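Asks: Structures are listed in the sections that come next.
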Structure 1
Amino acid sequence: MSDHERLAALALDLVNIPSVSREEAAITSWMAERVEAVRHLQPDALVFGPPGPVDVVLAGHSDTVPAQGNLPGRLDGQFVHGLGACDMKGSLAVMLELARDLAGARLNPLFVVFGREELPLAESVLDGLFDSCPELSEARLVVMMEPTANSIQAGCLGNIKADLEFSGVAAHSARPWLGENAIHKAVLALQAVATAAPQRVEIGGLEFKEVLSVTEIAGGIANNVIPDRVTCGLNFRYAGTRSPEQAEQRLRELVGPAGRLTVLSNAPGAPVNVENKLLERLRRSGEEEEQLPLQPKQAWTPVAEFAQRGLDAVNFGPGDPELAHRRDERIAVEAMVANLHILRRFLCG
């Protein structure tokens, strides 16, 4: 059976095992039955790989967002369609196939599969895995197999979720001057946010964009009542050069003094280290040693959690990020084959 056939079949099998966040036990067990040298197993995490010191961690998450009528999956010859195909069961298929034959490997890999990645950072599985598998900290490079369309994406943005609440005074809408309209206050105060351009930040020669968006708004109780309260949901994506504390301070500067800001969660970003020797080796692992492109990761990914532990980590996976979380989510079989061949060359040299 060819790489194309094996990867297509594996990816389809993985898609057809439902694994919405917090429900990863079935897919974890299925994968554990198909690998050797299991180092750690729990319902939402699997760590496996050859014995010996760890050079490289290859990591992927097993959970998906909720289904959108896209199960069961299907194969049309060129694409595997279905929930999680792109993000990131195609990557899990590559990991299984790569682990099947490591003959001649010069770098010793450790494969890490974990759940609850699509949930807030407070529910992270990775944090506990560092205690259960201290060998994770030995790695000289972590490859997080997030969808990148087979480009290497370094670093990642931090992610703040916050509420901005405006208060007013309720009144009859026929006599609005007797009240104070909280929605009007919000509209006026948020004009600067709505019109602000992305802030470009260069890190390690890569350009990231800091962006603040109003993503939710709720207020008012009836059409004939001047609203006395409105709450706006904010999302601030910030560069990995800022600490979480610095990012919160920057957010307060951007929204100004109007309203009451409450930070709900703050996931730090990751820096960029382009001097890592194994990263250089990965970049040279394209066809005929063609150098793979290096791009910024304009999003948050678990590379930030590895960075918090002092590990250099990059994103590199076969999925197209534009197809993630869509109703028509899919992954190209050829993209999985290309990713497999690149990682084989990387490990085996």
Structure 2
Amino acid sequence: MRGLLVVNPVATTTTERVRDVLASALAADLVLDTVVTKGRGHGVELGARAVELGVDVVIALGGDGTVNEVVNGMVQNGPIADGPAFAVVPGGSTNVFVRALGYSASPVEATGELLDALRAGRSRPISLGEAVYGDGRRWFTFCFGLGLDARVVDRVERKRSGGRRNSPGLFLRTAAVQLARGTGRGSPTIELETTAAHSGVPGQRDGTTDGLAEAQRPASGDPGEQPGEDTDRQIALGIVCNTRPWTYLNSRPVLACPDASFDTGLDLLALQRVRMSSVLRSARQMLAADGGPHGRNVVSRHDAATMRFRADDPIPLQMDGEYLGESHEVLLIHHPRVLRVIG
């Protein structure tokens, strides 16, 4: 089996020696080419090249940013039925995607689990989300954020570029400062529209917005509304999940959308107003095991095929924990069974 290992040389939780040991372990079972990324965007090029070369499996050794880039390269021209499988060895600070697939957070343990899966021939298809905004179009693996969530990611990235080490504490402190400054209260009012849920419905299409099924099911935490309807709501911030959890607080999963899955459509947690009390209440509910955030200020959607967000003022956006910038409008599209992963 031929493989391509894409290594992020500045991955947060691995050293050069550890990365060399992991690459050697993988090379024992694969005809492996190893390429080290040279900067932002290089992972996209390498993912696209892997598809062109027809390798059997692409393995990313890095964090969620590396994962996002490689996946975008692999599917930039759309899903390929006989394209490479994808796998990850965690090397970042949080590693949401690979942990959501069921792998250990330890790069050494995850490498052993990956080798077991490769030897057993275990793989499965998962869904991805696609974001269309401004002049951009990009795929995401596990989450998309709008408003305060994206603003916090932006501030954290700036601190990291100044030498601060990434950690859950850095995110928490940054979020607290933004809330105390009233950042969320100054956010643009975002108009939300969603279209029909479609997972598991006979006759569903291949993830495009044409011919979507009419199935509907009640939205958790938003009684009486149907997430499959075309609805208009005004929100102040949104977290869109393609799987659970949204993120981790060290080893503890944070469940913004507890019903989200790689096997269903997109899920949404949104707040209509951003106040310190309401955000803290929702944060506590995300860490609990009682069904996720709920209440009058909460808007939830489950298993949506598309979500569209519009605002008169630019909306801050983040994808898979990476800041994208701002846009007045973004369309999110769910694509089922796009990427084959090992596991």
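Each reported figure results from applying straightforward, stated rules to the coordinates on display, with no laboratory input. Since we're looking at a predicted model, the values are computed, not measured. Cβ atoms are built from the backbone, for glycine too; each structure is taken alone.
Asks: With volume of the Cα convex hull per residue in Å³ coming out at 128, pick the structure among 1, 2 it was computed from.
Replies: 2
Asks: For structures 1, 2, which has the highest computed value of distance in nm of label points 7 Å out along Cα→Cβ at positions 286 and 302?
Replies: Between 1, 2, the highest calculated value is found for 1.
Asks: As an exercise: Cα Rg over 2.2 N^0.38 Å, for residues 38-141 alone, calculated from one structure in 1, 2, equals 1.18. Which structure is it?
Replies: Structure of origin is 1.
Asks: Another one. Comparing 1, 2, where is relative contact order in percent (Cα under 8 Å, 6 or more apart) highest? Please report the intermediate quantities before stating the final value.
Replies: Numbers: 1: 25; 2: 21.
If we compare relative contact order in percent (Cα under 8 Å, 6 or more apart) over 1, 2, the biggest value is for 1.
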